[in-house]
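Colleague: What follows is a set of structures for review.
Nothing in this text is a laboratory measurement; each read-out follows from the coordinates by a stated rule. Given the structure is predicted, the values throughout are model-derived calculations rather than measurements. Cβ atoms are built from the backbone, for glycine too; each structure is taken alone.
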Structure 1
Amino acid sequence: MGGQKGNSMLLATASAIAATMGIYFFVTLTSLSEDSKQRVSHLYNAYIMGQSIHNVISGHKENIDYFANGKQLSAFRHLLRLKEYYHNGEFVTLQTLVDDSVILDTLDPTATQRNGSDIKYDTQRTGARIRFLDADGQFINNSSTLVYDVALFVNLAGTPDATSNTPYADGDPFFYILMDPTEPNALGYERTVNIDTHPRGILSTEDGGIQAETSVVLPQDNE
């Protein structure tokens, strides 16, 4: 997955590592373990997906920032200007984002490495729950309130792992990141991200932002 202007969903620079870990430091990619590289890549991919959705809703393509002071629209006005899958409360899938030319798909680094062949993310189970936020950062549940921002709760799903699909049931998608357990294939599973700490979802800056080592799970964790 990548932005239309060349944003790559694959980890390519140390600055991407810095962004996910909330600090800046000199590092070579070879100094990280293979598992750490995969965790950071998954988190970066989820972040780019969230940022891409945020750009659509905020008016990036229209060269208008509808979240800026004096530019806010009511939730109802956003429903009129946005396609239905970007509406408040909707779960927009990766497949929809690809079809809508918002981002480009890419390979799942963990499944590709474990299977020795190119495998992509599950584009139907990967996606984000959209929640409009008011001026106080609270979820909006009516149409007249002005929208100041959005919270985006990402599920990043891979194919079931043949060797170790724990903590998920055999045959279910392997969720590297799970922020919305209300989706059918995620029912009953625990979130991998602390939503109390990060109530705005994947684009959270609270407490240094979401950390790859504590919020991304891998099938090899349980081998």
Structure 2
Amino acid sequence: MPRILIVEDEPAISESLAYALKRDGFEVSQAGTLIAARAILASAELVLLDLMLPDGSGFDILHEARRAARGPAVIILSSRDHESDRVAALETGADDYVTKPFSPREVVARVRAVLRRAGARDPSVREPTSEPPITVDEPTRRAAVRGRAIELTRVEFDLLACLLSAPGRVFTRAQLIDRVWGDGFAITDRTIDSHVKALRRKVLEAGGDAGLIETVRGVGYRASDQPDG
């Protein structure tokens, strides 16, 4: 999985982000100063960057990331919530801007969205050899099977988007509950199974292969990383 560098001098914030990211399968490095961040910046694919650090401004790291030939994506984490601060960061080259306080789950979702836009891929997953048979467009919440639109419920769309975010990766039922429903919902395995069953039926009715959504017995589900036949 992509390596995420957290540059944050508040241990509680850094540790909560690291826990959420590792739980979602990412590799994580942490730094509390500019000096420590510079030493490992080149190994990161995305940086979660606090602007106010003990030895300087996070803008210094942002400038260095943008000057690099293959610099990492950058998401700013800041207590500054003025429009001028957000505009300055985004115009300098930040990929996203999150104001404190924030939910670690929201930050993880933003990390995935930025990595998708940047074209990052899990190196352990094989790329499809042809156009993907099922596609989702999260900003418009539209899904299609070989260009043919399919009508999905909110839960069905979120399940499909989650599985397609990493074809070949197995998502446990607990991970799907966390990603689709969030905390505070008492969702049973049978509920997930019924939603997946409905999703497969709609994919099949639209001319796709229901087997593209695979069951991994005793674990969960995954989207096949191979085109259907």
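Colleague: When helix-only ellipticity at 222 nm (-39500 (n - 2.57) for each DSSP H run of 4 or more, over all residues; to 500) is calculated, the result is -12000; to which of the structures 1, 2 does this value belong? Before the final figure, lay out each step's value.
Modeller: Working: 1: -7500; 2: -12000.
Only one of 1, 2 returns -12000 for helix-only ellipticity at 222 nm (-39500 (n - 2.57) for each DSSP H run of 4 or more, over all residues; to 500), namely 2.
Colleague: Still on this structure: For distance in nm of label points 7 Å out along Cα→Cβ at positions 85 and 205, which of 1, 2 scores largest?
Modeller: On the way: 1: 3.0; 2: 4.9.
Comparing 1, 2, the top value of distance in nm of label points 7 Å out along Cα→Cβ at positions 85 and 205 belongs to 2.
Colleague: Matching task: 4.1 is the computed value of distance in nm of label points 7 Å out along Cα→Cβ at positions 53 and 181. Pick the structure from 1, 2. Let's see the in-between values first.
Modeller: Values: 1: 1.9; 2: 4.1.
Corresponding structure: 2.
Colleague: If you work out relative contact order in percent (Cα under 8 Å, 6 or more apart) for 1, 2, which one comes out largest? Write out the running numbers ahead of the final one.
Modeller: Details: 1: 21; 2: 15.
For this comparison of relative contact order in percent (Cα under 8 Å, 6 or more apart), the top structure is 1.
Colleague: Can I ask one more? Here percent of Cα pairs over 22 Å apart was calculated and came to 50; which of the structures 1, 2 was it taken from?
Modeller: Working: 1: 50; 2: 56.
For percent of Cα pairs over 22 Å apart, the value 50 is produced by structure 1.
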